[in-house]
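What follows are several structures.
Read-outs throughout are calculated quantities, based only on the coordinates presented, and are distinct from any laboratory measurement. Predicted model only: the values in this text are computed from it and were never measured. Cβ atoms are built from the backbone, for glycine too; each structure is taken alone.
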Structure I
Amino acid sequence: MGGFFGACRKSDAISDVFFGTDYHSHLGTKRAGMASFSEAIGLQRVIHNIENSPFRTKFENVFEQMEGHSAIGCISDYAPQPLLIRSRLGKYAIATVGVVNNTDELVKKYIESGDGQFDAMTGGAVNTTELVAALVNKKENFTDGIRYAQSEVEGTVAILILKDDGSIIAARDKVGRLPLTVGKSEDGYCATLEPFAASKLDYEPIKELRAGEIVEISADGMSTPYEGSDDMKICSFLWSYYGYPTSTYEGKNVEIMRYKNGAIMAENDKNRGQNDGIDYVGGIPDSGTPHAIGYANKSGIPFARAFIKYTPTWARSFTPAKQSERNRVAKMKQIPVKEIIEGKNLLFVDDSIVRGTQIRETVEFLYESGAKEVHMRSACPPIMYSCKYLNFSRATDDMELITRKIIAELEGDEGIKHIHEYSDFSTERGKRLREKLCEKLHLKTIEFQSLEGIIEAIGLEPCKLCTYCWTGKE
């Protein structure tokens, strides 16, 4: 994943972009960068590796290194950016968020057309932001170039461009899987993936871009070179997992959605008699916690934190590159409250179940701490397909998913034809999947939010939501 923030101001923009970019730190853990423009110096850029140190620490000297009334910043899990480009469209800085699945095909097409070459990274890979810039440069202006790039890309690409006249172009991806908001202050305008970042910096969010929409901002105003489309497929996982709790996308707040989502799960469990005898409800911190609060409020079962994450030195369990180290860090972070755990029947809500590795470690840790029973609820339907549009999880192959592994064990290739049945708790196949999950994860019971339930909790029309990872349908 990743995120970006840009601002054009009548005064210096470095501070706003520093803090605005930092507010996207929950979306990426590997690379971060800032670019700025001043009339005296022109375009400037700073990039740092943030795998072992947060954005704020690595960029604390940026106020002495950069200046300008316009700037952009980004955080990424992939290649370094923003990039500084010199082309027939002029000099500019560019940052992108998303996934390009047909990189090799596009690179081959570009090179064979005689347009030039790319700077190769380790292993021969091409920086996808450089590829997007090359596609943009094939047209006569930025608007046509951005639309061309997005039409060529298989996947998702949102774009932020800082021009050498100090203006910023912001383009939402062609079907709006990612949000993009423009904010206005007394001193200028900003563009941000996370709208709360604008609000915290005293920008009033004034426009949420439509799918594919392109806007250009300066310190004095905003124009819309391309109005985009209402044919949106925004990612449902923004609300259930990676969106920040204080953010609101398409008029729907993340935290409120999670309360509603938990309440719907509690009601479903009550109707099926599946939450009888539970002593406490808790969340798998952090994103599962609000779902659990909604569940507890609706069910009347007390909410309690049976374990606390120790985060001062290990802010994220997925920071290490190796899965074994991520698992170890996740376990090290979990500090039990034995007075809540010992002899109790505990129900936990997690935002999702992907590989199942960390949940198994957590469940074992709870039993070691004295739990009588551990029950698990997933705040979304069973994940049956690896995301090919945003790569919000580390699962890059369907068979890395615990659900698909179990289906393969039960039926082999035949099981793929019946995925919709495995997702449904009321079918025989659905019951077998849940029994196997309990066996593998050492759980007393496990259940998932339904597709209808999560759509109800979000509150948007189903046709406007991307649910590919659950249904396999684009």
Structure II
Amino acid sequence: MKRSKLSILYFILPALVASFFGYMACRVYASPLLHGILSADVFFLMVLLMLPRRHFLYKLPFAVLVCFWAVIANSVDAYATMALYLLMILVTAVVPRRRLFLILAYEFFAILFVVADAENFFFYSVLLTLPDAWDLAKFFWWGPLLFFVVPPFIVMLELLFARKILWGERRVEISHRAGFVVVVAAVILNFGINWLQPQRLILDCTVQKWFHQLCSPEIARHSTLLQDDIKALYPVWEKNRPVVDDYSKPTVMILVESYGVKKSVDRAKALFSPFEYSHARFLGLYPRNASHTQGAEWEDFGTPRGKVRERPVPMKFRENHLQTWYVHGYDSEFYERGKNYAKFGFDHMLFKEQFEKMGLPSCSNGFEGICDSAMVYFLDSLLTDPVPKFVYWTTLDAHPLYEWSGLFEKSFYCKIFSLSDVDCTYFTLQENSLRMIADLVARHPEYRFVIRGDHRPMVSLEQSDFVQSFYFRWVPLIIVN
């Protein structure tokens, strides 16, 4: 067995590279997904590839260890992980110890681990599968980059560091006993550190998490616990209780971009403050199933994941002889809203293109689109028309990223709470939109208003704890009139 500091370094680096992008994504997005800094799957693969070829009997302890863990866990995902790990043991036992065969074996499993890691991140962070994530990301310039460039790049980096010890003159071959000791020691170290510091992982079991969400997709796996102080202050909407049960009453539903619930009670109250004196029928907390904008829209339409299984909410209003409108200040092609939303029962759909022709001004905040103030002005005129309507509006101004533009006067909460620039920008944008919405509500008592957030702010590149200052999947819900 050849030993050197360089060999040990190259032994660790592939597992580090395999987890780096997922780990950083979880940090930036404040994901509920716990992510280790080393890939347990790549680490195990490296050990197996460094063992002598064949000698199946000597590889039995590895198989026994995997089977023992699966039996103790006693779950479908554990047995599925066991099957994959046994396949890894078999493949690495028979593959010839030559460059071409080792590269192919490594690439096969490494690509699988990268895909699993990406699936875990999207599912646990925003409740999306990879196909769903692609449907959304393809509208951004970085969509193809994320899906078709990053995974091969990660595997190439892994190979760059793995090649030194897997093939060529510097190839390292370890004994079965040494390999088994390394695996067991890594597992014990991981559990030991997690026991001393909960929520801290060294090894990331990507494949097991992947199988877990594949085998039990309907089970909520996110921490959505509310602290006692916020529950004492605001009522919580019952999960299975419909928000609207009378489809004959003229109604406006407003989905407020990035309108989340702050963990700080004082700051949460500040974000509710525009509706404090509105005599709301309900002013409290709403548990979202989705945690991205289009998913929240589908949820509000009564069509989870955009699948029309029963009569969607807009269609129910239309059946009661109300005009149905969907309005949004961004492009109709984005999320293919203009192409698909008629199937939910909307008679009229207006987007950025139509509003620009009407002369409505644009704003450049997170996204460049029609200003919320202009949209409120349009809605005011639309609701003045005597024909009863159901209107669904998705706001735009408070979309991240939050960089102070100087176009608005800062919210007075910026000084009261000593807010950072990111938090101050967020509060200012939200407060401006919410106060205009509250004024719209007051001007149209003949309409029922349902105002909800879509998700907490999703990312902050400048302030890492900004996203974490919001509850995950909890949003405000205000029902007036």
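Structures compared: I, II; top value of relative contact order in percent (Cα under 8 Å, 6 or more apart), i.e. the largest, recorded for II.
Cα extents along the principal axes in Å, for residues 92-171 alone computed as 35, 24, 22: which structure among I, II? Spell out each step's value before the answer.
On the way: I: 35, 24, 22; II: 46, 25, 16.
Answer by label: I.
Have a look at I, II and say which one yields -15500 for helix-only ellipticity at 222 nm (-39500 (n - 2.57) for each DSSP H run of 4 or more, over all residues; to 500), as calculated. Before the final figure, lay out the partial values.
Numbers: I: -9000; II: -15500.
Only structure II yields this read-out.
The value 5.3 for distance in nm of label points 7 Å out along Cα→Cβ at positions 164 and 452 was derived from one model only; which of I, II is it? Label of the source structure: II.
One of I, II was used to compute mean count of other Cβ atoms within 10 Å over residues 132-139, and the result was 22.1. Which label is that? List each step's numbers first, then the result.
On the way: I: 22.1; II: 16.6.
So the calculation was done on I.
From which structure (I, II) was distance in nm of label points 7 Å out along Cα→Cβ at positions 76 and 388 calculated, if the value obtained is 4.5? Traced to structure II. Ranked by mean count of other Cβ atoms within 10 Å over residues 332-339, structures I, II are led by II, which has the greatest value.
Here the criterion is percent of Cα pairs over 27 Å apart, and among I, II the highest value is seen for II.
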